[in-house]
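**Student:** Pasting the structures in now, so scroll down.
Bear in mind these aren't lab numbers, they're just calculated from the coordinates by the rules spelled out. Keep in mind that this is a model prediction, so the values were computed, not measured. Cβ atoms are built from the backbone, for glycine too; each structure is taken alone.
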Structure P
Amino acid sequence: MEHTLTIGKLAKAAGVGVETVRYYHRCGLLPVPERTYGAIRQYPQQSLQRLHFIRQAQSLGFTLDEVRVLLRQHDGGTCSTARALAEQKLGLVEEKLKELRRLRTELKHLIGQCHANANEATCPLIDTLSASMRSENRRDAPFRQR
C-alpha cells in the first residue's frame, strides 16, 4: 500500500501552510483527493512532489499562472513551451537587474554626496528627494486645479 499523508503532514513536509494547500486546490494546481477513512483526505506522494515543484517554480520567479503552464508541460507537454516561458522570465530578470544596478549607482552617488557634505544643516539626499517631490507636484498640479 502506498504511503499517504494528511493535509497537515503534507503541508509540513512541503514547508507550506495548510491554507496554502487549500489555495492550490482552489487554483487547480493540486488535485483534491477523495475523502476516505472517516472523511479524512489522504494525499499520495505525488501531491508532495507536486507541491515541491510548485514551490521551486515560484522560487525561480514564476507566477502561479506560469506554474500552471509548467505543470501541464510536466504532465506530458513539450519542452519548447517551458523553455519559452523560462526565456521570458530571464528577460524580465535581466531588466530588473539593470534597474537595480542603476539604483545602486544612484544611491552610491547620493551617499558619497552625504559623506562629502560638511554642512550638517542640509542633506544632499534629502535635497534630491525634495526636488523630486517638487517636480512631481508641478506635474500633478493640472489634475488638482478643478
Structure Q
Amino acid sequence: MPRKDVNFDEKAPWWSGGLYFSCASCGTCCGCEPGTVSFTSDEESVMARSLGINIAEFRSLYVWTKHGAPSLRELANLDCVFLERNANLCWCRIYEARPAQCRTFPFWADALRSRFSWDRFASSCPGMNRGVFFDRYEIAERLSKSPL
C-alpha cells in the first residue's frame, strides 16, 4: 500500500506547486467503465441512513462483492448505482453521504504518483487541470483521507 502521509521536509512531491480541479458534473469518474467503490462500515451506515433504510436493505439493494470485498453496485451501463444522469449533467444521489473514495477524487495515490499519472487521469476527466486551485497542503489532506 502506498504511503499516504506527506512530509514536506523531504523531497517535495511533483505536485507541491499545487493542482487545479473542479468537478464538471460529467459523471465520467462515476461510470462509463467498470470499477470498484469501496467503503467502510461507518460509511455504509451513513449512506443507508441518508436513504432512510437499514443496513440489510442497503446491502441488498446497493452492494455487491467485487474482488472479494463489498462495493457499490454498477448498473448495466457501468454507472455507479447512485449516479443520476440528465441531458448534460450528472449528480450523485447520496452526494453528502458518499464514501471517502468518491470525496477524495482525483487526489488518489495512483493519480498523484507522477505527472504522467495525473495527466492520464485528466485525459478522461474534464475537471482536472482547471477550476479551483488546491495547494500542496490541501492535496496532502485529501490524499491522507483517500482509501486508494
Structure R
Amino acid sequence: MATTTTAPAAVTTSVSSHAARITTATVRVIIGLLFTMTGANGFLNFMPGDPSAMSAGALKFSIALAETGYMVQLSSAVQLIAGILLLTNRYVPLALTMLAPMVVNIFLFHVFLEPSGLVLAVIVSAAEVYLAWVNRDAFRSVLRATR
C-alpha cells in the first residue's frame, strides 16, 4: 500500500489562498477608508490641517491648488468615490485607476515638498501597486500593445 502526499499540498494551497484573500481584503479596506476619509474631509473639513507645520513649497503648492477654485473639490470627489468603491468591493479596478494619479502625486509631493509624510506615501503607493497586481487581469486589455 502506497500513500500519497497530495492532500497536504492541497491544504497548503487552500490556506495560502485564504491568507491572500484576507490580506487583499484588509489592504483594500484600509486604503478605502483612508481615501473615503480624506475625500470627505475635502468637503467637510473635519480634520483641519496646520499650515504652519508644512514646508514653504508644500504650502505654496496647496495654496495654488485651492486657488484654482476646482482642484481641491475634484481631487476630494475622486478620492471619496474611489474610496467608497474600494470599501464596497465594487468596480475595484476602476477605483484603482481613478486613484493612480492621486497616489503618484501624493508620493511625489512627499518626495519633493514634504518629506515628513514620506513613510505613509510609500505605504499608500505600495498598497496601490499590490491591489493593482492582484487585479492585474482587469488591466490586461488596457496594457496590451496594439498593432
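**Student:** Can you say which of P, Q, R returns 39 when relative contact order in percent (Cα under 8 Å, 6 or more apart) is computed?
**Tutor:** The read-out comes from structure Q.
**Student:** Using the calculated result 17.2 for mean count of other Cβ atoms within 10 Å over residues 79-86, pick out the matching structure from P, Q, R. Write out the running numbers ahead of the final one.
**Tutor:** On the way: P: 13.0; Q: 17.2; R: 21.5.
Of the options listed, only Q reproduces it.
**Student:** A further question follows. Ranked by Cα Rg over 2.2 N^0.38 Å, which of P, Q, R sits at the highest value?
**Tutor:** Largest calculated value belongs to P.
**Student:** To which of P, Q, R does the computed value -8000 (helix-only ellipticity at 222 nm (-39500 (n - 2.57) for each DSSP H run of 4 or more, over all residues; to 500)) belong?
**Tutor:** The structure behind it is Q.
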